[in-house]
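Multiple structures follow.
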Structure I
Amino acid sequence: MNRRELLKAAAALPLAQRVLADPAFAQGAWPAHNVTMIVPFPAGGQADLAARPVAQALEKILGKPFVVDNRAGGAGGSIGNAAAARAEPDGYTLLMTLSSLAVLPEADRLFDRPALYEVSQFAPVARVLADPTLLAVPASAPWKTLQDFVDDAKQRPGQIPYGSSGPYGTLHVAMEMFAASAGIKLLHIPFRGAGPALTALLSGTVQALAAAPGTLKQQVDDGKMRVLANWGAERIASYPDLPTFRELGYKDVEFYIWAGLFAQAALPAPIMTRLREAMAQAVQSPEVTKTFETAGSPVAYLDAPEFSKFVAEDSARLIAAVKKIGRVE
């Protein structure tokens with residue numbers, strides 16, 4: 001067969017067949033170029049803490065750059081989540097996000113706003129971290145215990161400012177769950193992410209913050225902050241003397257700030273398989289485990305099937321909490 005006959009035969013093939021026949025486009029060739037990992041918050045928060053060492057590990061495993069893209073557009077992470085949802089399902093745009101993923105569309109519905117995305121647009125790939133949230137205050141604050149804080153808040157309703165990563169984000173929902181249970185009113189000051197909210201706590205702009213252990217540990221160790229309570233069901237190893245809200249009598253106050261990797265729901269199965277395999281290796285790498293353990297947030301890995309079940313169960317609990325909280329600013 002001469003060159004002209006070869007070209008004629010190739011032109012007669014259906015487009016899809018030709019694409020699959022080309023190794024440059026074959027699914028098995030993924031990744032063929034840079035992969036973007038969207039983090040829908042500024043640097044310094046739990047999602048960013050999870051993304052950066054994992055991206056570096058994936059880069060080594062898969063041989064292509066994994067670029068962390070902090071989409072600090074506010075809205076509790078909705079803008080970055082929505083950008084990932086709209087991306088082509090080709091494996092080149094991934095999302096490292098938090099438990100607020102399921103909450104934010106429900107919050108939009110509470111205010112009769114169109115949701116920027118739906119959870120059904122995503123496929124869970126792997127859970128990376130899962131920490132109970134901690135209540136932090138400046139070291140200079142007068143409250144030594146949670147009871148001190150509650151007593152002061154009852155005397156000054158709406159006057160103690162607390163920071164969050166945005167309305168109905170993880171830090172906002174955790175604080176409102178506590179406030180509702182304690183019968184207190186606090187002043188909500190939203191920021192574009194946990195990093196700026198943490199900075200605001202250090203500067204005295206706000207006086208309280210719910211945050212993950214990993215984002216607080218250095219500040220607590222340096223004596224710049226103190227922690228008053230733990231939203232988990234049990235005490236944690238990095239803060240063994242810190243009581244849980246449940247221990248202190250707040251039986252319905254439990255909240256975890258997990259971080260996980262997501263792709264688009266339509267991601268081709270071969271790419272998803274390769275990505276899952278790479279994530280299983282990444283979370284076991286010494287660099288990743290050391291980074292997380294140093295921060296006080298050990299790896300809490302779940303593969304896609306278990307993570308999907310976890311997301312469904314946790315989301316149902318959080319959505320119920322948001323509906324109970326109702327419309328708050």
Structure II
Amino acid sequence: MRKVEGNIVDVYNREIYPGEILISEEGKIEKIVRNKQTYDCYICPPFIDAHVHIESSMLLPKEFSRLIVTKGTVGIVNDPHEIANVLGEEGIEFMRKNAKEADVKMFFSIPSCVPATPFDAAGGIINAEGVEKLVKTKTFVALSEMMDVPGVLKGDKEVKRKLEIAKENHLKIDGHAPGVRGEDLKNYIAAGITTDHECTTLEEAVEKIERGMKIMIREGSAAKNFEALHPLIRLYPQQIMFCTDDAHPDEIKEKGHIDRIVRMAIAKGYDLFDVLKAASVNTIKHYHLSIGSLKENDTADFIIVKDLKNFQIIATYINGIEKYN
């Protein structure tokens with residue numbers, strides 16, 4: 001039995017207390033014990049990137065993992081549609097195979113629009129039959145961003161079948177619907193689409209949440225929507241997640257990853273527990289990820305930070321093993 005000590009940040013009971021985490025040989029949290037010690041560090045739930053394309057980093061999954069683990073990111077939901085646009089299923093399998101060598105927990109979604117539009121000719125094609133083949137491996141957590149909004153709204157046969165396959169297999173369906181509002185939005189959501197990471201205004205995001213969607217507040221290297229959407233942290237703390245979408249290595253190294261969004265939210269004065277839920281627990285629950293969230297009997301996935309303002313990472317634990325210090 002191993003032991004890790006510090007001030008424990010419990011997002012479920014919304015409290016912080018000094019204690020010890022007892023980790024079993026299997027890498028699970030056997031017990032969390034309160035004590036009366038004084039500590040100068042904080043143990044928090046792990047950070048999760050709810051939607052990212054690793055290819056945009058120009059790194060292999062294994063190398064991308066080495067970078068983000070230093071920022072407290074323990075898990076990501078990766079959409080490999082960029083490599084799929086070129087290599088199809090072969091590209092997805094290449095990414096998944098390399099991801100097995102990564103330190104962080106990498107979960108994959110199935111690209112829903114390969115090619116991205118009927119006018120593209122990048123080489124890769126994943127039709128409904130291809131989606132069904134990938135689903136049968138039972139190794140994916142979602143059907144990734146459905147960019148073909150017209151296809152959804154017009155009931156395109158191929159699009160409709162992809163959505164049906166996802167629903168039949170209990171996969172979450174991610175959206176990609178910038179500016180879609182009103183009746184079109186209602187019909188888009190009715191097709192089974194549960195998330196969107198393309199909102200650029202607060203009004204758009206609020207409408208989507210009130211119609212039943214989860215919204216990802218995106219702050220990456222290409223698109224940055226935090227300043228427009230941050231009030232959602234206070235208004236709808238249970239319905240939001242954090243993501244980067246596209247994250248470049250130099251920017252991650254200099255400014256951070258999900259930890260960067262956490263710092264920005266804390267600097268705005270938002271509730272610590274709401275911020276950490278958006279950075280961690282909400283994504284774990286939405287996609288049913290096998291990642292611990294600092295509870296007894298969970299896998300021992302957590303981070304240790306110096307303080308709750310700058311979130312300087314002292315250590316990152318994955319399955320009870322210290323992956324970064």
Structure III
Amino acid sequence: MANTDIVDQWAASHDLPAWFVRAMDVPREEAFVEVDGHKVHYFRWGTRGKPPLLMTHGFLAHARCFAFIAPFLAEDYDIVAYDLAGMGESEMIPDCDGIKRAKRMVAIADALDLFAGPVKPKIIAHSFGSGVALQAMELAGDRFGGLVICDLMVLRPERLIAHFKGGGGPPGSGRSDRPNKLYPDYEAAYGRFVLSPPQAVQQPFLFDYMAYHSLRRVEDGETQGWSWKFDPMVFHRHEEDQEKWLQTGQRIVDLPHRVAIVYGENSRLFDGDSADYLRELGGNHVPMIAVPEAEHHLMLDQPLALVTALRSILALWAD
């Protein structure tokens with residue numbers, strides 16, 4: 001089955017809401033930029049010269065999770081959403097760790113001229129991408145105008161350790177020594193697509209949209225089928241990962257730059273107790289907005305409410 005046939009079937013099999021259709025009709029650029037010899041895939045909306053925004057996604061996801069979010073901000077901003085190394089369409093980089101990902105985020109902003117104007121770029125990142133962004137702010141926060149963290153895992157140490165012992169593990173941990181599985185057809189591969197952490201699918205058409213763009217068709221001689229786009233090396237675990245996650249709350253509070261948090265009211269990774277924990281650490285200055293009825297995957301659960309939260313924060317941070 002050809003890719004175009006699947007796309008046509010997906011569109012025909014869903015009653016797509018008007019807001020989604022309008023969002024996808026907003027003009028965007030799709031391209032690659034080379035950073036340190038490796039290709040980075042990105043989308044760009046809005047107008048050059050307007051206040052810049054840099055967006056990135058969670059673990060094993062891709063920039064298209066912002067494809068129906070960014071258009072609602074495009075009238076007022078110059079927006080770039082990119083695929084993290086080894087995910088989506090971006091190439092993997094050797095010996096990739098948190099520091100390399102953070103330096104790469106700064107380099108991507110530089111390569112796409114987001115630092116060129118009078119207004120510093122603000123970062124909007126989800127989950128694992130927020131961890132990358134937090135480290136980028138620690139490295140080069142003076143170059144950015146602020147960070148909006150979307151449902152990054154922040155739990156009290158005892159809860160986090162219990163989460164790890166229960167098999168949760170730090171994002172990015174897993175098996176990096178075996179290739180991605182090859183499935184005979186798209187339907188078989190789609191059947192293995194799940195959200196992590198597990199949660200109910202609130203917007204099936206968005207779930208299907210993300211699933212389709214998480215897979216690639218493989219045609220290599222007699223080997224044919226469908227497989228995941230991500231590079232298995234993204235699962236490589238670094239010794240300092242668990243310790244960094246234990247320090248995440250204090251790192252957010254100690255960040256000497258603008259930071260805000262948007263989280264799902266029903267998220268397993270950031271909840272009301274997480275907000276209390278940050279305040280106890282000294283984070284009363286950090287705005288924290290709970291999106292009603294959303295879980296961890298905010299943009300898939302309550303996309304328009306997420307847009308409203310982002311607009312509110314960006315308006316408060318208008319330079």
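Check the numbers for mean count of other Cβ atoms within 10 Å over residues 106-113 across I, II, III and tell me which is largest.
Top value of mean count of other Cβ atoms within 10 Å over residues 106-113, among I, II, III, belongs to structure II.
Which structure, out of I, II, III, was distance in nm of label points 7 Å out along Cα→Cβ at positions 234 and 274 calculated from, if the result is 0.7?
II
Tell me which structure, out of I, II, III, gives 29, 54, 17 once P(r) over Cα pairs in 10 Å bins from 0, in percent, for residues 154-201 alone is calculated.
Here the read-out was taken from I.
Taking 62, 40, 37 as the value of Cα extents along the principal axes in Å derived from one of the structures shown (I, II, III), identify that structure.
II
For mean count of other Cβ atoms within 10 Å over residues 34-41, the calculated result is 10.6, so let me know which of I, II, III that is.
II
Using the calculated result 17 for relative contact order in percent (Cα under 8 Å, 6 or more apart), pick out the matching structure from I, II, III.
Only one of I, II, III returns 17 for relative contact order in percent (Cα under 8 Å, 6 or more apart), namely III.
Kindly point out which one of I, II, III the value 3.4 was derived from, the read-out being distance in nm of label points 7 Å out along Cα→Cβ at positions 66 and 194.
Value 3.4 for distance in nm of label points 7 Å out along Cα→Cβ at positions 66 and 194 corresponds to II out of I, II, III.
Which one of I, II, III has mean count of other Cβ atoms within 10 Å over residues 58-65, as calculated from the coordinates, equal to 19.0?
The correct label is II.
Since every read-out is calculated from the coordinates, none of them should be taken as a lab result. All of these numbers come straight from a predicted model, not from anything done at the bench. Cβ atoms are built from the backbone, for glycine too; each structure is taken alone.
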